[in-house]
Structure 1
Amino acid sequence: MIYQIDQSLFIFLNQQLHNPLLDRFFPFITNAGNFKAILLFAAIFIFWKGKWPLRITLLLSIFSLIISSSISEILKETICRIRPLWVIENTRLLVGGTHSYSFPSAHASSMFSVVSIFIYRYRDKKWLTGILLSLALLVSYSRIYVGVHYPLDVLGGIIIGLLTGIFILYFYQKCPFLEYDQQKSRVKVNYQSAFYFLFILLTFFRLSYIASGSRSLTPEETQYWDWSRNLDWSYYSKPPFIAYLIHLFTVIGKSSAFFVRLGSVLIFSVLGIITYKFCLRLIKDTRIAFWCFVVFNLIPLFSAGALLMTTDTPLALFWGLTVYALYIALFENKPSWWYLTGLFFGLGMLSKYTMALLAPGILLFLLLQPENRKWLYRKEPYLAGLVALFCFLPVIYWNYTHDWVTFKHVAGQAHVNEGFILKWKYCLDFVGSQAGVITPFVFLAMLYYTYKAICRYFSRTLDAKELFLLCLSVPVFLFFLFKSMQGKVEANWVGTGYYTWIMFLVIDFEKRRLAVPSIIRKKLNILAISSLLVAFLITLVMHDSSIIRKLGINLPPKKDPTSRLYGWDDLGTQVSQIKSQMPSPDSTFVFSDYYQLSAELAFYTEGQPRVYCINLGRRMNQYDLWENISTQKGRDGLFVTNGRHSSIDSRITSSFDKIESPIIIQTKRKGLLYQEFTVVRCYGFHGTILDEHQTDRY
């Protein structure tokens with residue numbers, strides 16, 4: 001009933017209330033791009049020349065804008081209301097059409113979220129209130145007039161914007177992060193309130209980012225999503241926690257990119273709170289704890305990890321919880337916290353096997369710190385180990401029933417069978433990659449301050465807490481540095497090893513900064529600001545690489561660090577179209593020769609079907625342990641592979657009655673070619689493909 005009234009009102013406002021003058025006015029006012037340069041200039045001018053009350057108002061409006069936009073994007077992804085131009089005939093569309101969802105109107109929510117802040121803060125200026133309110137209403141109404149939103153969408157956006165503005169104003173009154181002293185004409189920062197504001201802002205921004213739908217799931221994410229459709233005690237290459245986590249959120253919501261990634265954003269939000277609280281226990285200084293949180297979230301490795309659902313996500317959470325619980329057990333002398341340490345460690349082992357590298361660090365600290373050696377003779381650490389082992393039993397049981405395949409795989413990844421062979425190229429690549437994901441300045445500062453800390457340890461002046469942080473980080477880095485001398489090490493493998501290292505760096509830097517003369521302190525401040533700025537810029541590019549092209553810099557797709565986030569949905573759409581043209585689309589199966597491609601096709605092909613991964617000489621993967629392609633005997637199939645190929649493997653050809661000429665499909669972004677794929681239509685599957693399954697390659 002409500003939707004019918006809404007549609008009728010839309011038809012009246014869009015198709016009947018119009019004239020040539022308004023047909024020019026509303027498309028102009030509805031296009032936010034027409035005002036971006038003006039608004040950006042105004043914001044810069046206010047921060048440069050404006051007084052602090054106006055600066056604070058602008059900051060509050062920006063916070064309100066980000067949160068309201070995030071809520072709008074999330075609701076669009078959840079409610080999935082189709083826009084009127086795709087539903088109602090004869091819709092007068094005066095701007096470009098879009099396939100994004102309709103409810104609520106992001107324009108309306110954004111305008112009212114900003115305007116509500118300024119109207120309240122400058123409520124004594126009636127003329128300004130009138131102008132801002134009129135502008136917000138015009139922009140909101142324009143969305144109906146140009147044909148992209150229903151009236152209910154606009155009303156919903158207005159309510160969201162107003163509620164967001166009210167929340168920000170109320171929260172600022174309770175927890176002011178900037179307090180302006182009129183008598184002294186200066187601003188005092190409340191770092192605890194600043195943390196809460198930044199935490200909320202960052203969480204909503206990340207939710208908005210994953211809800212935008214402009215970035216596809218990576219092959220790793222779709223692989224884990226495919227695991228979540230086939231829950232088990234463990235999997236070929238990884239423990240099971242990631243599959244159960246994705247399964248939880250996709251059952252609550254749906255099998256969309258947003259709900260696959262939702263757990264990652266929520267986990268890193270929890271980890272952010274843990275990081276801040278842990279730093280407060282360490283140093284009891286809200287300013288240092290705040291900057292630990294900031295640096296942690298600015299580092300590209302962690303900021304990207306907060307948006308992608310990989311095994312590193314739950315690993316980071318349980319690594320942080322383990323360190324936190326261990327600290328309380330050791331430094332606050334609470335033996336019962338050892339059992340929580342064991343539990344979190346065990347859950348970390350169910351997330352990623354890298355968790356095991358925390359154990360040597362714990363042992364190293366107990367050996368190096370005399371006051372804590374007593375724990376080596378007490379029962380709590382060993383009982384904690386049993387708790388962790390109990391948590392890990394599902395993985396052991398699964399491997400027992402699958403010929404210990406995971407252990408063989410990990411041994412292969414660690415190059416155990418190759419013996420000790422030095423490969424300096426990989427070592428240099430590893431060091432370079434770490435400087436990239438941590439940022440060069442921060443990476444070099446870590447190495448320098450660690451060297452100084454080691455010197456202080458031998459002179460017996462190193463604080464036990466700093467030793468604790470280093471013992472739980474540096475050994476992880478050194479382990480992978482050593483492994484890089486034998487083979488390729490991925491940049492993210494060190495990952496959580498930097499967690500306590502970042503805290504050490506911030507705490508030690510601050511101690512040194514306060515201990516030097518003011519002239520040197522200014523130089524250190526400049527260095528710190530420069531380091532954070534570089535980290536911010538790298539993180540910004542990782543979030544949206546098109547920024548580089550907008551600056552006029554040519555960025556080939558092969559060198560785009562975000563290239564793996566684009567084109568997979570387009571691939572799925574094109575494969576779905578080809579599949580629909582087969583004689584029996586519903587019974588046509590899809591298969592590939594790469595697990596990454598099979599996983600992407602399983603997620604993005606219409607209907608999310610089972611996709612098979614044949615073995616033509618590759619190493620083993622999880623798809624080899626699932627339903628065999630021979631079950632599709634007698635059916636037609638679509639073979640999809642990477643790259644452009646004029647012919648396909650003879651083993652595939654001989655497995656079907658007939659195949660047609662390959663079809664080349666492309667995925668593009670901003671007019672640039674990102675990837676090419678070959679699709680082959682195959683008819684009458686014989687039930688087997690004569691592969692070269694090399695079971696010794698794990």
Structure 2
Amino acid sequence: MRPASDPPTPAGEPTRGEARWALALFLAGLAFHLWGMTVGWESKNMPGVEYRQAQTALSALFIKQERNFSLEYPTPVLGKPWSIPMEFPLYQWSVAALSRQSGLGITMSGRLVGIACFYLALPALFLLLARWRVPPARRWLVLAVVVTCPFYIFYARAVLMETMALALALWFWVGFERAVAERSRGWLAVAVLAGTGAGLVKVTTFIIFLLPTGIWAALRLWRQRAAGRWVAEIRWMAAAVALPFACTYAWVRYADVVKAKNPLAGFLDSGHLQSFTWGTLEARVSPALWKMTWRIFSEELSGFLAWGTCVAVVLLAGRKRWREILACVGGFAAALLIFPVLYANHDYYFMANTVFLLLAMGLALVALADSPVPRVLLAAIALMVCGTQAYRYLGHYYPIQRGVSLGGDGLSALLRDLTRPDEYVIITGQDWNSMTPYYAQRRALMLRSDYARIMQRVDQAWDNLAGEKLGALVLDQPPENYQWLVDRAVARGLEAQPLLKWRNYSIFLPAARLEQNLLTFEQTGWDEANPLRMRADWSRPMKNEWVEVAGGPPQLGRMLHRMQPKPTRIFSTFGPAVNESGAAYRFGAHPVTRLVFTLPAGRQRLDTSFSFPLETYAAELSASDCTDGVELRLEAVDAAGRHTPLFSRLLDPRANLGDRGEQTIGIDFELERPGEVELSFWPGPQGRDTRDWLSIGPLTITPR
């Protein structure tokens with residue numbers, strides 16, 4: 001936002017040496033950002049508001065599969081018609097097109113499009129800094145702050161249209177000012193195209209960037225009032241925003257018309273979302289809401305040390321740049337005041353306004369460079385700001401991103417395997433969360449918890465699905481609570497009784513495929529899934545007895561895919577279980593669990609991690625109702641079956657704070673000759689296994 005008067009030109013231009021190290025700092029930060037884009041690249045899950053990323057990915061997936069590049073693009077989660085357009089699908093089209101042409105999956109294609117948009121935003125920022133008369137050499141300082149921002153490293157590769165909207169909005173800002181100031185038709189075209197794209201892709205982002213351009217325009221008109229040139233100014237300004245405004249308004253109205261065709265999508269039209277989008281007076285003065293916003297600001301964006309250092313720089317040496325810095329801080333804060341509920345509840349919305357905070361921080365470094373401080377001190381402070389941001393990424397976001405997951409969970413895997421691509425599924429208890437449909441790659445009718453209140457519309461949604469093939473019914477409560485739905489599903493070919501249980505979900509499948517589905521379960525199996533019926537000639541030797549991995553059930557090998565090498569045999573009192581529903585692999589190690597590995601002779605190292613959920617040691621639990629710890633043992637096993645201790649440790653989160661949360665563990669040991677080692681988990685000193693819900697992460701045993 002342009003200050004009332006132009007800032008003074010800095011007294012001294014940067015030296016060649018200063019220009020070189022500023023550029024070097026930016027390139028180092030850019031290299032770190034590029035490295036961050038590769039962390040967990042092979043993982044198919046989408047850390048960071050995964051439910052929202054899944055919605056975008058689901059649309060791109062079905063656009064690709066159906067080659068449906070229409071404005072009524074599919075988001076098949078609320079039944080038929082399958083379209084409930086929220087944003088103009090420029091991002092989704094780009095992802096689907098890239099996936100089709102490259103052969104990459106939707107998740108990786110979405111990441112690549114987001115990363116490309118983020119990097120395309122950087123030249124716009126470079127050009128914008130000219131408006132504050134920042135010498136080109138010192139602009140690298142600002143861009144170094146931007147590319148080392150941990151929040152932008154984490155979310156730049158998210159499967160979201162946020163970076164596309166940000167890039168378009170920044171280029172609109174540049175184009176608008178250049179077009180008006182220079183009477184340039186080329187820049188006018190940039191403003192019109194970028195502004196139209198920004199408004200269509202993410203109108204809330206576009207609105208934020210209308211603020212600085214609007215203030216700049218108002219100040220320019222004020223300065224031109226005496227010269228009588230304001231009419232020509234207004235013409236150029238209007239030419240830059242007329243088409244973006246018209247297209248954005250038309251899209252919102254069109255999207256509402258399309259959503260109105262779906263009886264269950266009424267809560268998503270612009271009228272119903274108005275209070276949520278714009279917030280209310282009550283929300284704006286709610287301490288609870290601002291506490292949520294503060295948490296995001298303090299924990300996720302940059303880090304206290306980085307922005308605190310910049311505040312100190314402004315107070316001590318930023319007098320010449322205080323107007324620009326204050327204006328950028330105002331731009332950051334304005335977004336929170338305009339859309340208080342959106343920003344408090346969705347951290348990814350900060351993709352739009354965090355750039356203002358980073359501009360303020362970068363301009364603080366520019367102010368320091370404008371001052372006569374020693375260049376060594378300037379370099380040290382700039383390096384500290386960027387370095388602490390990078391360190392913040394490593395400590396906060398890197399552990400979230402680095403996990404490699406197959407994506408989804410046992411429920412989405414079994415729905416993908418037991419239903420057909422031309423079938424849809426009905427799911428209760430997950431609101432309209434797109435994660436299960438996306439990872440299952442199936443259309444869905446998600447019944448929200450308020451279905452009883454809108455039963456007439458549920459009936460209409462059911463009628464709309466006549467002629468479509470129902471592949472599964474997934475109920476989060478006992479089937480008798482949904483008997484009306486079970487009866488309708490049976491009429492469309494499903495069994496009257498559930499075939500499987502996954503956690504607390506009952507799963508009904510087509511009656512015509514009963515034997516086939518049971519056989520598939522025997523051959524495949526899914527994490528945390530249990531059959532409610534089995535074929536008469538099949539038993540599952542997975543619980544409370546030794547199982548050879550090589551000759552055991554196929555699903556066992558899948559459960560152990562993050563252990564290198566895989567165990568030779570295992571024993572589990574309650575049966576093996578794996579959870580990959582989040583960003584990380586977790587193998588259940590509830591006592592008694594025993595894993596036997598066959599290893600060569602020599603020095604070895606076993607690396608893994610362990611964690612107890614909070615529910616196992618919460619303070620409100622009585623001593624008899626919480627875990628008393630789990631004993632971890634590593635033992636060598638000779639040919640006669642004798643065990644020689646190599647390592648032992650009591651893991652007790654109740655008594656030991658160091659055993660809480662996810663903890664890594666490395667065990668060095670040596671085998672005199674090739675043989676077996678057993679990693680086992682036993683009840684604590686009281687000999688009971690109450691709440692011993694220990695799990696371990698990926699496990700490796702490597703030569704030393």
Exercise. 1, 2: which one has mean count of other Cβ atoms within 10 Å over residues 103-110, as calculated, at 20.5?
Worked result: 2
For this session: Work out the source of -15000 here, i.e. which of 1, 2 gives that when helix-only ellipticity at 222 nm (-39500 (n - 2.57) for each DSSP H run of 4 or more, over all residues; to 500) is computed.
Result: 2
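If you work out distance in nm of label points 7 Å out along Cα→Cβ at positions 23 and 127 for 1, 2, which one comes out largest? Intermediate values should be presented prior to the final figure.
Numbers: 1: 3.7; 2: 2.1.
Looking at the calculated values, the largest one is 1.
No lab work stands behind these numbers, since they all come straight from the coordinates. Only a predicted model underlies this, so the values are computations on that prediction, with no experimental measurement involved. Cβ atoms are built from the backbone, for glycine too; each structure is taken alone.
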